[in-house]
Structures are given as C-alpha cells and as structure tokens.
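> Listed after this line are the structures, all set down as structure tokens.
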Structure I
Amino acid sequence: MPADTTSTEADSLLDLALDQMAAGNPSAAIPYLRQALTQNPNHPAATHALLRALEDTNQLPEALALARNLIAIDPDDPLAHTRLSILLQKSGDISAAEAASARARILDWKRQLNSSIQSTEGPA
C-alpha cells in the first residue's frame, strides 16, 4: 500500500515549522503550520504546534478559538485543555483557566490510570 502523501507533506511542513519555532521565530512557523493543516486537517501535532505559535505571537483570540475547536473534536485531550488554560490565563479569565487546568489534570490522571491498568493486565 502506498504511503499517504498528504500526511507525508503535512509532516514535512510540520518539521519546517518546528525548525522555525526552535530558532525562536514562531511567526515564520505559522504559515507552514497552516499549510500542514490544509494538507491534513486532523493532524494533532500540527494543531498543537499552531496553538503554541499563535500564543507565542500574542494572537490570543485565534488561539483560544483553535483550542476550543480542538477540545470539541477531542474532549479527552489533556494537552488541549492545558493549552486552553494557559491561553485563558493570559487573556485574564482566571476562573475559566483554573477550570480548564483542573479538567486537564483529571484527564491526565484517567489516562495514567488506564495505562497502569492495561500494563498490569498484560496479555491473556
């Protein structure tokens, strides 16, 4: 079966964006990330990277909308709730930030508990 070229292109664009972010240039990363998400709209790493780049360039309203959209798609993503908490705090909505942070912790605890249960059950 041939490789998914859309995913490969999105991954390549993500790599270019991450290089820009590592170099301290999140504004240069944003176009690569947008293009990666055009190639593969359900690319979680590109979405999370775009969230961070938008935050780092103080584009908080867009970042908040993206974080909320990510949570709507995957309500059990602790990283999305953590990022939402950070964005809400930066926006001055402390009570909502605390609620998002608490939700992130609960989701992470559930993930850890499930992982622990699965590792102790082992193969039958």
Structure II
Amino acid sequence: MPRSSATAHELNRVELLAGLPGQTLAVLAKRMGREEVAPGTVVVREGEPGDRFYVVFAGMLSVTQAGFPGRTLLRPGDYFGEVALTMDMPRTATVIAITPAVVASCDRETFDELLRPLFAED
C-alpha cells in the first residue's frame, strides 16, 4: 500500500492537534505516514502491542472491545491508539475500516516527543 506523508493542513483539521504550534504540526506532518485503508481492513487489533498513534482523515471505522456489546464509530477528525502508548499496554480495542478510509499514523518515538503532552493528566 503506497504511503505518503500527511500534511499540516490535514492535521490541523483534527481538533486534538489544531492547537499545536505551526512548527510542531509541520514536523508531525513529515513524520506521519498517510495510507488508504480498504473496507474490512483491521487497522489495530485488541490485545496486540501498540506502537502507533492514528488520526482519521476520511471514511468511517468501527471500534469494538471484547466483553462490551456494540461498537463506536470513528469519523474524520477522530484519533485512536493513544491508550496503548500513554499507558504502555496492549491495544484496548479492535479498529476496522467499514468504508474506504484514509488514516495517518506516527510511531511511538514521535508520539512521545510531540503528542504525549496532549494526553497528560491535568
């Protein structure tokens, strides 16, 4: 699957990231790989090690958790993967594309350097 870099403009549309300084967004954009995901593709699987943080640019994805009925929908502007990275634990849910989708993701090192402060306890 061809990957390209995210753009600062795309990242700025994610509410969580919109408050970041322009310079930080520019660095983050260069480090985030953008990929198209086909319907039915499992992006992350519950119980697996978590090593990436994701934002949704297009499409819809479903989030399911073992032992919890129902599912949550992720739409453009949403994000996932932060729990495994901030708490250093396995994935807490499975995320599957239910329409053609576009996501961008970064590795743990980038998350720790640029994004972890956004998830710090007050």
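> Hey, volume of the Cα convex hull per residue in Å³ derived from one of I, II reads 131; which structure?
On the way: I: 131; II: 106.
Clearly, the read-out refers to I.
> Rank structures I, II by relative contact order in percent (Cα under 8 Å, 6 or more apart) and report only the one at the top, that is, the highest.
II
> Of the structures I, II, report the one carrying the highest value of mean count of other Cβ atoms within 10 Å over residues 65-72.
I
> To continue, here is another question. State the single structure among I, II that was used to calculate distance in nm of label points 7 Å out along Cα→Cβ at positions 57 and 81, giving 2.9. Working shown, then result.
On the way: I: 2.9; II: 1.3.
Only one of I, II returns 2.9 for distance in nm of label points 7 Å out along Cα→Cβ at positions 57 and 81, namely I.
> For structures I, II, which has the highest computed value of distance in nm of label points 7 Å out along Cα→Cβ at positions 17 and 49? Don't skip to the end; give the middle numbers.
On the way: I: 0.6; II: 2.5.
Biggest value here belongs to II.
> Identify the structure, out of I, II, from whose coordinates mean count of other Cβ atoms within 10 Å over residues 33-40 was calculated to give 19.9.
Answer for the origin of the read-out: I.
> Matching task: -5000 is the computed value of helix-only ellipticity at 222 nm (-39500 (n - 2.57) for each DSSP H run of 4 or more, over all residues; to 500). Pick the structure from I, II.
Details: I: -27000; II: -5000.
Computed on structure II.
Quick note: the coordinates plus some simple rules give every number you see, no bench work behind them. Remember, it's a predicted structure, so these values are computed and weren't measured experimentally. Cβ atoms are built from the backbone, for glycine too; each structure is taken alone.
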